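These are the structures in question, set out in turn.
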Structure I
Amino acid sequence: MSLLDTLREGLSDVESRGLTRRRRTAETPCAAHMNIDGRDIVGFASNDYLGLAAHPALVDALAQGARRYGAGSGGSHLLGGHSRAHVQLEDDVAAFCGSFVDAPRALSFSTGYMANLATLTTLAGRNTTLFSDALNHASLIDGARLSRADVQIYPHGDIAALAAMLDACESDAKLIVTDGVFSMDGNVAPLAELLALAERHGAWLVVDDAHGFGVLGPQGRGVLAQLALRSPHLVYICTFGKAAGVAGAAVIAHETVIEWLVQRARPYIFTTAAPPAVAHAVSASLAIIASDEGDARRAHLASLIERTRGLLRATRWQPVDSHTAIQPLIIGDNETTLALAARFQAEGLWVPAIRPPTVPVGTSRLRISLSAAHSLDDLARLEAALSRIATGDEA
C-alpha cells in the first residue's frame with residue numbers, strides 16, 4: 001500500500017463514521033447575517049459574542065494600525081518585532097483584567113492556542129504533576145502533553161476527585177489547568193473551589209477564559225472578575241478572536257510569571273510577532289468592551305441567552321444547562337446530528353454539528369452560539385425552525 005493509499009483509507013474510515021469536517025466559505029464579514037458558500041444565512045456558529053468582528057470602529061482601528069505600523073511585524077518579539085502597539089495592548093489588558101493579582105503584567109500572543117502551549121510548557125516540566133479537567137480545550141491538552149509533566153485527568157468539574165488526586169500527589173510542583181467557560185458545554189468551571197485547592201497544595205491555577213473574556217464579569221473583565229477571585233496562584237489566559245472580535249491572546253499574571261515566560265517560553269521566543277495593526281485594533285476593542293456600549297451589548301446577549309434556554313428546554317432533545325452564549329443541544333449519534341444540521345441549513349440557519357473527538361462519543365450535538373448582533377427576529381426564526389424540525393414538518 002502506498003503512502004497516499006494509507007491516507008485515503010484513513011479518510012474513508014473518517015467518512016464512514018460520520019466524522020468528516022468540511023470548510024464553508026464566507027463571502028461577507030463575520031456577522032449575524034452572512035453569505036456562506038453563495039447563500040444568505042443567519043449564523044449561529046461563530047464566537048463573535050458581542051458582535052464586534054465587523055464593528056466600524058475596529059475596522060478603522062485595524063486600518064489605522066496598518067498605516068502607522070505596516071502590514072507585518074517583521075520579526076519575533078525579541079528580535080525587532082515588538083512594537084509600540086504591542087506594548088500598549090499589554091498595558092491595556094493587564095489594567096483591564098489583572099485585578100486578581102498584585103503587580104499584574106500581560107504578554108500577548110498571536111493565537112490562544114499558542115498562549116496555552118507557552119504557558120503550560122513553561123510553568124510545567126518533568127518534575128511537575130499537571131491536573132487537567134477532562135473537558136479542557138485541545139490546546140490545553142496539547143500544552144500538557146508537550147510540557148513533559150506527569151499529566152493526570154480529573155473528571156469534569158469534580159472537586160472531590162481532584163482533591164483526592166492532589167492529596168496523593170508527591171510532586172513538588174503542581175499545576176491545575178481548566179477552561180473558564182467550556183467551549184462545547186457552555187458551563188463555567190468551579191473556580192472558587194479550584195483556587196482553594198491550588199492555595200492549599202501550593203499549585204498554580206491556570207484558567208483559559210477564551211469564552212468568558214469580554215462577556216462575563218463587570219464590564220466584561222472575565223470569569224475571575226465575575227467571581228471576585230484574587231490570588232498570586234492564578235494565571236489567566238484570554239483570547240481576542242471571540243468576544244473582542246479581532247485576533248490574538250494574552251497571558252496575565254504576576255510580573256514575575258510573565259518575565260519567566262518571556263525568558264523561557266519557546267512558542268513566544270521562536271515565532272514572528274503578530275502584526276502591530278492587530279494589537280492596535282484589540283486595544284480599540286477593549287475600549288468598546290469596557291464602555292456603555294459594551295454593557296448594552298452584554299445586556300442584549302443576556303436576554304437572548306435566557307430566551308434560548310427556554311426554547312431548547314421545549315424540544316425533545318437534551319439541552320446543556322448553560323447560562324452563557326454557548327447553548328448546546330445534545331442529539332447523540334453522528335448521523336442524526338448531521339441530518340438535523342442539514343435541516344437547519346435548508347431553513348437558512350447555520351447551526352453547526354459538533355462530533356467526536358471534539359466531544360465524547362455518543363454526545364454529538366448542535367452548538368448554538370449566540371451573539372449580541374442577533375436580533376429577536378433572528379431568534380424567532382431559530383425557534384420556528386426548531387419547532388418544525390422537532391415535529392418533522394417541512395419548511
Structure II
Amino acid sequence: MTPDQLQAALADLDAQGLRRRRRVLDGAQGVRVVVDRRAWLSFSSNDYLGLASHPALAAAARQAAAEIGVGAGAAHLLTGHHRLHHELEQELARFVKLPAALLFSSGYMANLGVVQALLDRHGDVFEDRLNHASLVDAALLSRARLSRYPHLDLATLERQLAASTARVKLIATDTVFSMDGDIAPVAELLALAERFDAWLYLDDAHGFGVLGDKGQGILGFLESGPLPLAPRLIYLATLGKAAGVSGAFVAGSAELVDWLVNRARTYIYTTAQPPLLAAAASASLKLIANEPWRRQRLAELVVRLKAGVSGLPWRLAASATPIQPLRVGAAQAALALAEGLKQRGILIPAIRPPTVPQGEARLRISLSAAHTAADVDALLVALRALAMDKTYG
C-alpha cells in the first residue's frame with residue numbers, strides 16, 4: 001500500500017465510523033480514571049476483580065524489584081527463567097488442578113505458540129466463528145486446515161470432525177466470548193474431543209478469576225464440578241485481565257508443557273517477562289482464591305444492570321458474565337451513543353466492525369468488582385436520558 005493509498009484508506013475508515021484512536025490513561029487503572037486529562041466513570045476495562053491497582057500486588061512487585069531488579073535479561077531457555085517464574089508456574093498449575101503450567105508474555109503469544117507447536121499442514125483446526133483473533137491467526141500460521149463452525153453450533157462441529165482424516169486434530173474455543181459474554185459448552189466440547197481423538201484448547205482469558213467459587217475459571221465453573229483430567233485438554237488463561245497483572249499461562253499435562261518448552265516459538269525466541277510481574281501475579285492469585293466477595297459483587301451488579309435496562313431501545317446480550325454488550329446496530333449509532341455517555345462523564349467503548357459483524361455494533365459494558373451499585377445506577381440514569389433524546393434512541 002502506497003502512502004497515498006494509506007491516506008485514502010484512513011479517510012474511508014473515518015467515513016464508516018471505523019477508525020480507532022488511542023486514549024491516554026493518566027494514573028491508576030480503575031472504575032474512576034483520568035483519560036485524556038478528564039475524569040470518568042469507566043466501564044471500559046477488563047479489570048474484572050479490581051486488582052490492577054491493588055496495593056498487595058504493587059507491594060509484591062516493589063519488593064521483587066528491590067531484590068532482583070526489573071528486566072529478566074534473557075530468554076527462558078538461556079538464563080531468564082527466574083525462580084519467581086518457576087514458582088508461579090507451579091502455583092498456577094495447582095490452582096487450576098492440572099499437572100503443569102507454562103508462562104507466556106501474552107495470551108496472543110501463547111495461542112500462536114501452542115497451536116504452531118502441535119500442528120502443521122497435515123493437521124486440522126476447528127474453531128468457533130466468534131473466537132478471538134489470536135486463535136484464528138494461530139491456526140493460519142500453523143498452516144493446518146482451518147474449519148470454522150457457526151457460534152456454539154456443535155452439530156456442525158461434529159460433522160466437521162467426522163469428515164476429518166487429519167493425523168492431528170484440535171478444537172479451539174474461547175470459553176467466555178469477549179464481545180458477547182456468553183459461555184462455551186465446554187463439557188460437550190470435551191466429549192467431542194475424546195470421541196474424535198482431538199485436542200481441546202480452551203482460551204479462558206475472560207473466565208479465569210471470574211468464574212467458579214474460587215476463581216478457577218471455566219474449569220471450576222461447570223455445575224458437574226471441574227472437568228475430569230484429560231491428557232487432551234489444553235487450558236490458557238491471561239494474567240492481565242481479572243488477575244490485574246500481565247502475561248498468560250498455558251496448563252495441561254507435563255508432556256504438553258515439556259513439548260511447548262521445546263517447540264513453542266513464541267516462548268523460545270523472546271525475552272522472559274520481568275520476574276517482578278510473577279511476584280505480583282502470585283499475590284493476585286491469593287486474592288482471587290481468598291476473596292470470593294469480588295465475584296459475588298460482580299454477580300449482583302450483572303443482575304442490577306439487566307433489570308435496569310428493561311424498557312430501553314437497546315438490549316443486552318444474553319450474558320451472565322461481567323461482559324455486558326449493549327446491542328445498538330449501526331457503527332455510527334454506537335459511536336453516537338458512546339459520545340452521549342461521554343458527555344455525561346461515562347466511558348464505554350463502541351465496538352464496531354471488523355471486531356463484530358456488520359450491523360451488530362454495540363457498547364461493551366465491562367463490570368468490575370470495584371464498581372458500586374451507585375455506579376451502575378448512574379449509567380442507567382444516563383442511558384434512560386439518552387433514550388428520551390431522538391438523536392440516540
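Here are some notes:
- Comparison of I, II by mean count of other Cβ atoms within 10 Å over residues 207-214 - largest value held by: I
- With respect to distance in nm of label points 7 Å out along Cα→Cβ at positions 31 and 47, the largest value across structures I, II is given by I.
- Structures I, II, by distance in nm of label points 7 Å out along Cα→Cβ at positions 215 and 247: label with the highest value: I
FYI, it's all coordinate maths here, none of it is from the lab. If you're wondering where the values come from, they're calculated on a predicted model, not measured in any experiment. Cβ atoms are built from the backbone, for glycine too; each structure is taken alone.
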